[in-house]
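**Q** Scrolling down, you'll hit the structures one after another.
Read-outs: derived from the displayed coordinates by stated rules, not from any lab. Remember, it's a predicted structure, so these values are computed and weren't measured experimentally. Cβ atoms are built from the backbone, for glycine too; each structure is taken alone.
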Structure 1
Amino acid sequence: MKVPILLPNIFNHPFTYESDINLKVGDYVMVPFGKSKITGVVWDEIELPSNKKF
């Protein structure tokens, strides 16, 4: 299942990760981010694709 994870960085949106574990909103998780692992929190809203063009 796809799970939205909010990371403590400069981003103002959650990242979507795949998980087979039954997670609830507010659970803390360790997720891969770049070359390291980082602590995040399960969020309540999946980031929707943006139609913005840069």
Structure 2
Amino acid sequence: MRYALAAVAVLAVALGVAGVVAGEADDSPGLQFLGAALVIGAVAVGVRLVRRGR
């Protein structure tokens, strides 16, 4: 179960980075914000998983 959540977190980071890049190309601040929020949330989940594992 932990590995599945870690994989989802990695995919969410990749999707968030793609959203930020696409938002910069299209000059869309909303898409950049959503991408950044997705990256920050995925990193928070990843850190939480690592801390719980110890």
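**Q** Given a value of 1.00 for FRET efficiency 1/(1 + (r/R0)^6) of positions 3 and 27 (r between Cβ atoms, R0 = 25 Å, to 0.05), point me to the structure among 1, 2 it was derived from.
**A** Going through each structure in turn, the value belongs to 1.
**Q** For which of 1, 2 does helix-only ellipticity at 222 nm (-39500 (n - 2.57) for each DSSP H run of 4 or more, over all residues; to 500), calculated from the coordinates, equal -33000?
**A** Going through each structure in turn, the value belongs to 2.
**Q** Given 14.4 as the derived value for mean count of other Cβ atoms within 10 Å over residues 19-26, which of the supplied structures 1, 2 does it correspond to?
**A** Only one of 1, 2 returns 14.4 for mean count of other Cβ atoms within 10 Å over residues 19-26, namely 2.
**Q** Thinking of 1, 2, which structure, once distance in nm of label points 7 Å out along Cα→Cβ at positions 11 and 43 is computed, gives back 0.8?
**A** 1
**Q** Among the shown structures 1, 2, from which was the value 12.6, 42 of Rg and Dmax of the Cα atoms in Å calculated?
**A** Checking each candidate, the match is 2.
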